[in-house]
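These are the structures, in structure tokens.
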Structure 1
Amino acid sequence: MSAQTATLAGGCFWCLEAAFTRVPGVLGVESGYTGGQAENPTYEQVCTGRTGHAEAVRITFAGDVVSYRDLLGLFFALHDPTTLNRQGGDVGTQYRSAIFPADPEQERIARETVAALTAERVFPDPIVTEILPPGEWYPAEAYHRDYYERHPEQAYCQVVIAPKLARLRKLLEP
């Protein structure tokens with residue numbers, strides 16, 4: 001099977017990048033911005049919340065090793081999809097929970113996943129994750145790439161990212 005792409009926004013892209021790079025079958029993860037109106041936005045512009053962009057990751061994966069549905073399962077386990085425009089201390093539309101399906105099949109799977117999680121009452125509050133058409137993708141600046149790998153001792157990495165990675169390890173255990 002050829003490589004596929006998933007684009008997900010679940011708060012700070014450092015967290016999702018660090019997690020998804022550890023998933024078997026993931027070939028690459030790129031942090032960036034999507035879902036907004038401004039062309040070629042910078043991190044500083046996106047942080048204002050005025051460009052409409054979300055911090056997101058674009059995941060390239062081998063569908064014969066890990067499915068899109070499985071990636072969505074991890075996505076929902078690694079962030080809080082019930083808080084509107086916020087993840088923990090990160091507040092603003094740039095930190096919203098959103099899925100940007102690449103095609104109608106991904107959109108169907110995303111909608112089925114949200115419906116199943118809602119029906120099973122997995123979360124105590126309603127899921128606010130948006131399912132949006134894919135927008136223009138803008139890669140994040142170089143200093144954001146592999147942030148956790150380069151700065152594991154940084155306070156944000158220790159307090160926010162490391163616990164998500166511990167949760168991921170448990171989710172991936174056989």
Structure 2
Amino acid sequence: MIGKHILKYASNCFILLIPIFLWNILFAASLPRGYAIEFFGRDIPPIIGATENILRITVFVLPLLMPLTIKNTRQKIGLGIYLVGLVIYFLSWIMQIYHPDSTWSSSLFGFLAPAYTTIIWFIGIGLIGDKIFIKIPYKPIIYIAISSVFVFVHTTHAYIVYMRL
């Protein structure tokens with residue numbers, strides 16, 4: 001009985017973040033200088049940095065509370081959006097890593113792509129995790145809204161960095 005409860009809570013939407021974390025760990029050092037931790041985090045206004053960090057923690061912890069099931073139409077659509085978003089996000093990194101001097105990568109739109117493309121897989125996670133383990137009112141729009149604000153702040157951070165390049 002205890003094993004069944006552990007499995008229930010272990011199967012949550014946080015699993016969907018693991019490929020993103022692994023990708024970031026494996027390839028972050030290969031990104032151009034503008035994305036390097038010491039450069040990317042330098043001289044960011046405290047309100048942007050603090051807001052971004054609070055929202056980052058929120059969007060990465062909330063999936064722990066969302067059961068991972070793909071049963072209904074919304075969850076199936078969410079899975080499709082998540083997978084498309086993952087591919088687009090990975091491609092945005094690949095362009096920066098392998099073609100950092102291209103017109104795309106050096107443009108504002110290209111440089112910001114690793115920040116703003118995250119909204120796609122966040123929406124997918126929000127649609128998959130359409131309920132939470134805690135018995136409180138919850139709708140997918142809550143996670144999607146918090147994620148949208150995070151992506152806006154994160155993209156603003158990246159914009160500040162781009163303007164310094």
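Taken together, the values in this text are just the output of simple stated rules run on the coordinates, not laboratory data. From a predicted model like this one, the values you see are computed outputs, not experimental measurements. Cβ atoms are built from the backbone, for glycine too; each structure is taken alone.
Details
- Origin of the derived value 0.50 (FRET efficiency 1/(1 + (r/R0)^6) of positions 22 and 46 (r between Cβ atoms, R0 = 30 Å, to 0.05); candidates 1, 2): 2
- Structure from which -9000 was derived, helix-only ellipticity at 222 nm (-39500 (n - 2.57) for each DSSP H run of 4 or more, over all residues; to 500), options 1, 2: 1
- Ranking 1, 2 by distance in nm of label points 7 Å out along Cα→Cβ at positions 14 and 70, the structure that comes out highest: 1
- Read-out Rg/Rh (Cα atoms, Kirkwood Rh), computed value 1.01, structure in 1, 2: 2
- Structures 1, 2 were shown, and Rg and Dmax of the Cα atoms in Å, for residues 54-141 alone at 13.1, 39 was computed from 1.
- Label whose coordinates, when distance in nm of label points 7 Å out along Cα→Cβ at positions 94 and 150 is calculated, return 1.7 (choices 1, 2): 1
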